[in-house]
1. I have 30, 17, 10 for semi-axes √(5λ) of the Cα gyration tensor in Å, calculated from one of the structures 1, 2. Which structure is it?
2. Which of 1, 2 yields 2.6 for distance in nm of label points 7 Å out along Cα→Cβ at positions 11 and 35, as computed?
3. Given structures 1, 2, which gives the highest value for relative contact order in percent (Cα under 8 Å, 6 or more apart)?
4. Just checking, which of 1, 2 has the largest value of distance in nm of label points 7 Å out along Cα→Cβ at positions 75 and 91?
Structure 1
Amino acid sequence: MSRRLEQMNSLLRERISQFLLFNFESPPGVLVTITRVETTPDLHEAKVYVSILPKNTRGSILESLRKMAPEIRRSLYHDLETHSVPIIVFLIDEADVRAAGVEELLDSLRDTS
């Protein structure tokens, strides 16, 4: 990955996190974290991977984030000093899902011993 792309990913992660902090109201007890951003080399699309806890809220929160994507993109146009802003696509970070599954398995093993 090029240095420019790494910088863009880092900048997008920071700016989208700030936007969500001030403009996204998650239900009480719900934690939304941007784990990483992967931008295509042509800067056309940015995949924003999120961790959402608890698991049972993932569907509704992800849908809310996806509905906010155009508004986030408009905000980025004003914040970034670049001529184009990638399309924002929110995805669940599967690494987080797998890690949560391992934790649940370990917890269940502890409970049975």
Structure 2
Amino acid sequence: MAFVKRNQQQQIIAIYMESGENHREELPLNSDEVSHFLKHLAQETPNYLDLLQSDLEFIRVIDDLIEVLLKKKIIAITDFPKPVLAKMMTRRGIRDQLSPLTEIIHTDSP
């Protein structure tokens, strides 16, 4: 399910995965309206998906860089604010859980 925000003409202008103050209306992800919005978004912003993919790849680079800096003791885990540390620990936990899969599925290009 998706939560949508509409303009005054009742057109979907944003989609969220969680309910919020301005987006409480719930629609199935496969609804015609949601599909139309996503197709329109892709046509209006053709480079948007490329940017998202680039962001995902760059996040992995930053994760690895932080690990190297920590191992070399250039930075300490206590240097990070608590909210950042919580996010880092969550990501590390997820990556650790997925590590057996990374031996099977390689994300790097040959």
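What follows draws every value from the coordinates through simple rules; no lab data is involved. Please read all numbers here as calculations on a predicted model, not as lab measurements. Cβ atoms are built from the backbone, for glycine too; each structure is taken alone.
1. The read-out comes from structure 1.
2. Only structure 1 yields this read-out.
3. By relative contact order in percent (Cα under 8 Å, 6 or more apart), the leading structure of 1, 2 is 1.
4. Sorting by distance in nm of label points 7 Å out along Cα→Cβ at positions 75 and 91 in descending order puts 1 first.
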